[in-house]
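So, here come the structures, one by one.
Laboratory data are not the source of any read-out in this text; all were calculated from the coordinates shown. Keep in mind that what you see is a predicted model, and the values were worked out from it rather than measured. Cβ atoms are built from the backbone, for glycine too; each structure is taken alone.
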Structure 1
Amino acid sequence: MKRNKIEIDDFSIEVFKILNKDWMLLNGGDFHRNVFNPMTISWGMMGTMWFKPVVMVGVRPQRHTLKLLEKYDTFTLNALNEDQKDVLSFCGAHSGSEIDKVAECGLTPVKSEVVDCAGFDEAELIIECRKLYYDQLKGKNFIDKGIMPKCYPNRDFHILFVAEVLNISGVERYM
């Protein structure tokens, strides 16, 4: 798909819509080593931290993508068009430790402009990120005690990754 570079100041996105409703593929790994695995995310944040444009994504401990995020310094966020919701559903329901989700979904890995992790040619938007910080949520720190039984009945708290946005490319609607 034809995407153009988008400067941070020109980037326009409905962050709640793209995460909550549309979902994104978080891809961890290394393009040059042909090691990567996408997982679907619907929770996260975008903004500014430490004077840098950042994203924050959460990954549960049992997810195969976590190993790749811990091993490699970069990852990509990929927004697919609404006709590809089946790909997002599949990547959210299956583990990359058991199957090759990229092959199963017919995704085409592409070299990113800046980072070592692959994006996907089918994506309308690719956000290239470099990890800055990570930590696991802790049950004792939840002020709203209703979150734990609803979101973490098994206490499998997300590991949160804060990453600097190094490059954005997308179709016109994101400019």
Structure 2
Amino acid sequence: MTPPRTGSPSPAAAVAARADNMMGVHAAGWSPDERLAWEGLLDVARVLRRDAEAHLDDEHGLSVTTLGVMGRLLRAPDQALRLTDLSDAMGLSVSRVSRVIDALAARGFVLRRSCPTDARAVHVVLQPAGRAAAEAAQESIEAHARARFVDRLTPEETAMLAGVFARLIDGPVAGDCAGGG
């Protein structure tokens, strides 16, 4: 006979259980705080990304990736970039960025043009409708991100997270050849 449920686990216990599920017996060497920090970071990133995607889709019919492409075009000289440069900047395959550009072109937000100096290359040019859509979406996502993330942290917490994330993103991993070892 199955014992009756006494309630769902706390969010912290659920996060720690997910870390145990991911790492199996190897999680035993991690402290509860280490497990919570690791899986919590993954969970927070997933939830914030999902919320941002839903917000942009509901309000503007865009995705985070699409807005990233449009934002790069907005900041580019003449609001134009080579498709391969967009791909490199986004850390995505050329085919993935090409599909994003196809969808943006279908909405009249961008144009594809042949590169005048390289017949093999394609330039993507942001159009006035795309500029207006990108600027509106950027304003909207800034307010959403502020309410969902920034306003929920103290300035000290924000500074601490910024420092930790910078170290994790930019620094070499112990034992990594890039670290001089």
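If mean count of other Cβ atoms within 10 Å over residues 11-18 is calculated from each of 1, 2, which structure is the one that comes out at 12.5?
Corresponding structure: 1.
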Structure from which 0.05 was derived, FRET efficiency 1/(1 + (r/R0)^6) of positions 19 and 107 (r between Cβ atoms, R0 = 25 Å, to 0.05), options 1, 2: 2
Structure (1, 2) behind the derived value 17, 42, 28, 11, 2, 0 of P(r) over Cα pairs in 10 Å bins from 0, in percent, for residues 35-114 alone: 2
When relative contact order in percent (Cα under 8 Å, 6 or more apart) is computed for each of 1, 2, the largest belongs to: 1
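Please state which of the structures 1, 2 yields -4000 when helix-only ellipticity at 222 nm (-39500 (n - 2.57) for each DSSP H run of 4 or more, over all residues; to 500) is computed from it. Please list the in-between numbers first.
On the way: 1: -4000; 2: -20500.
Of the options listed, only 1 reproduces it.
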For FRET efficiency 1/(1 + (r/R0)^6) of positions 27 and 99 (r between Cβ atoms, R0 = 25 Å, to 0.05) computed as 0.95, the structure of 1, 2 it came from: 1
Distance in nm of label points 7 Å out along Cα→Cβ at positions 123 and 147 - structure with the largest value, from 1, 2: 2
Cα extents along the principal axes in Å from the coordinates reads 69, 46, 41; which among 1, 2: 2
